[in-house]
Structure I
Amino acid sequence: MTVIQETRADLGRVDTEGEILDLYRAHLSKGRATLAELFGSHMEVESSGAWLTTSDGERFLNAGGYGVFIMGARHPLVIEAVTRQLNTHPVATRILLEPTVARAAEALTSVTPDGLDRVHFALSGAEAVETGLKLARANGRKRTVSFKGGYHGKTLGALSATAKEVYQAPFRPLIPDVTHLPYGDEDVLRAELAAHPGEVCVIIEPVQGEGGVIIPPKGYLKRVEELVREFDGFLILDEVQTGFGRLGEWWGADVEGVQPDVLLAGKALGGGVVPVSAAIATRQAFKPFDKDPYVHTATFSGQPLLMAAVQGAVQAIQEERLVTRAQELGARLLPRIAEIAHRNIPDLVVEVRGQGLLIGVELVEAGLAGELLIELFNHGVVANHSMNGSSVVRFTPPAILSDTDVEYLLDAFHKATLDLISGSAKMPEGGN
């Protein structure tokens, strides 16, 4: 066989769970391999809508994905747009005019709060955070305020704003002059801003997703904006997880009519097909980037294939009214999940809370959250833990759930909580 023939033969082979686990251990992460074993070493190989399929033919309702799948997997409008671009011009030179990035920016700014007119596209949420922090510095705000429980990513600047000791400790020293304040307390924020007028960038999430679905007091986000303006600060609203319809509004900013200097988007922005993020800024905030187009760049920023996905995603949400659908589904799911939890595991559940299709179930200890995730998986549902709130099981289902899907999710949660209270949480079939 020629080298090309051998390569093609390798691409057509059938992977086994054992082989893939060995490759994880050899080339990726032993820890990730161990985590996969806890869930039975299943391999996900196909996805469509709200469902994913494993190599052994099992189907799971995807209520996880860390907020990526607001429109489900492989939405037809996104796939159509990406396929068309893939077959014509997937990657640009970045020297000539290129229409897809301009149209993607037009589409995105048409659904963001008024005044947010400038866009820098990136790939990951952390890259969007870095962009926002650099804009703040370029505008003279050298000090950063973030909030305990907040999560902004793990690149160096983003990690500095992510108030989690276990993530920060191995990488110190981090970016200097970063202060972590209690989330929801406007008095301590006022004091910090008053101590450093004209110097502070505040980065905040409308709801702390990775913190365990922590919802601030009503009116708090608007009050943060007012305080930032009073003391001539710079406001970054991190909506990487909460934006694009997840909260039952286009953006968490819309809930209280907030206009940040920079709004960060990601996760769902690529339509569940490709990775895309963005920092969307006011004209004033974006001036340093307007002045010098080379001061902040990235090779794959705004590449045509990704920009086609953004346009398809915006179109899908608009045409299928997925923002409204997220609000309606959240209003159905939250009270029923709460009722099941408080009925089945009253001594194990602390609180059930949520907004739109971002729902958290807080248990009395982190170990129980892990067991509940396994039991949900045993009953055909994928959910997530919360990285800054390890005792919280998080549901981020798509806004395309059918009535049958809703009942499937609720039934699985009912059965999983019964198994949890009986102490029968056990390894999914296939685990070691």
Structure II
Amino acid sequence: MAKYKAYPEYKDSGVEWLGLVPKSWTICRLKNLAAIKNGQDYKSVQSDAGYPVIGSGGQFTFASKFMYDKPSVLLGRKGTIDKPLYINEPFWTVDTMYYTELNKGVDAKYLHYLSLTIQFSRYSTNTALPSMTQEHLSNYKFSVPKTESERKKITDFLDLETAKIDNLIAKQQQLIELLKEKRQAVISHAVIKGLNPDVPMKDSGVEWLGEVPKHWRRATPIKYLSSLKGRLGWQGLKADEYRDEGPYVVSSAHFNNHEIDWDSCPRVSLERYKLDSNIQLDVGDILLMKDGAAMGKLSYVEYLPGDACLNSHLLLFRPLMNGDKKTYDTKFMFYLMQTNHFQSFIKNNGTGSTFLGISQQAIGNHSLCLPPFDEQKDISDYLDDELSKIVRLETMQLEMKNLLTERRTALISAAVTGKIDVRDWVAPDSQAVEEPKEATA
């Protein structure tokens, strides 16, 4: 914020989280700016078209009538409480949200920027489902300029400056998506077509595979290549049996980007761990989420910090032995299971009306064409090298996106708390914000 000037004089706000504020500003509560109203259940008004029904994540359906038809700021009551939303069209909002009726002279866009600085953790309940009471929100203190003109100047400044940042963030996200597509294309081509473009091809006999190199094995069901194990024993495991030390218990909640966060895993006694050898993990194991919203999510056991086993909802893949040789290279299989083809198979074969899942039998009967073992190893080594380059680029773009997001947050906070003085700010002649251009990777 070095390029922006500060106010000439400040005073102690008397409010711990506000600290010093511009001398000309006043301290007020949220209820001095707007009345907080409860949302309502939407099912009685749900329709195929009409007014947007807004939840914490934005619009998710329509309502046949609106609850409020003026600009408003929506605040979370339960669940996601820290993502205020701005809306300037007639809407309906759900019973886990509040909406605001603005007092005279208060602009909804300004209140939205102001609400982004609320420290929700000060008053939210510390439970699995955080909540904010109407009383706590109504009495939350802010420091605001006394005049509408100064508040409007802050709003206009933030509208333009955050739009510029949002444009840069969108470009970074475009690059990240392109890199993900490139990653997927590199994997798919290598594990389905091989590394030699001149090798003779044949029909795989598997619709989704098409042609594969002629020397690759014939289509084989996974059950003849891999053991598939899930947690069958000790279903009675309860959270109060978790320990600070002992073998790790892994579920899909404990891995992201295919890597297990061992520090987040609960632990159990050695006696519990020994009850079922089928779900004890080894280096090279592949884990797949077989049901729920994360169905198809994968992880690879690169290393073990100690004894570890599966929780429910996961399947463990481990190669069978053909004499003294494994039926597949585990890293090659892990890459194959990341392809859109395999993930589509998982998604398309899930069953269940309320809780989607794929059976162990369905996965076991799914056929794959694999290259000879040594070629699998060559392909997985190639992918390790190629993907490390793409991951480095992805990491750079993600870090830039995060920095831009942090700058956006800091700029909003600085402007609405008076850390910077934008009273003399003048908008450029052209306020058009450049649309994100198509990016290339």
* **Parent structure of the calculated result 16.1, 48, given that Rg and Dmax of the Cα atoms in Å, for residues 104-319 alone is the read-out and I, II the choices** => I
* Structure fact -> The highest value of relative contact order in percent (Cα under 8 Å, 6 or more apart) among the shown structures I, II is in I
* Asked: From I, II, which structure was distance in nm of label points 7 Å out along Cα→Cβ at positions 168 and 200 = 5.7 calculated on?
  -> II
* One of I, II was used to compute Cα Rg over 2.2 N^0.38 Å, and the answer was 1.25. Which one was it? -> II
* Comparison of I, II - label where percent of Cα pairs over 19 Å apart, for residues 96-159 alone is highest -> I
* Rank structures I, II by FRET efficiency 1/(1 + (r/R0)^6) of positions 208 and 264 (r between Cβ atoms, R0 = 41 Å, to 0.05) and report only the one at the top, that is, the highest. => I
* Structure fact -> Note: helix-only ellipticity at 222 nm (-39500 (n - 2.57) for each DSSP H run of 4 or more, over all residues; to 500) at -9500, derived from one of structures I, II, originates from structure II
* Have a look at I, II and say which one yields 5.2 for distance in nm of label points 7 Å out along Cα→Cβ at positions 64 and 368, as calculated. => II
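Read-outs: derived from the displayed coordinates by stated rules, not from any lab. Quick caveat: nothing in here was measured; it's all calculated off a predicted structure. Cβ atoms are built from the backbone, for glycine too; each structure is taken alone.
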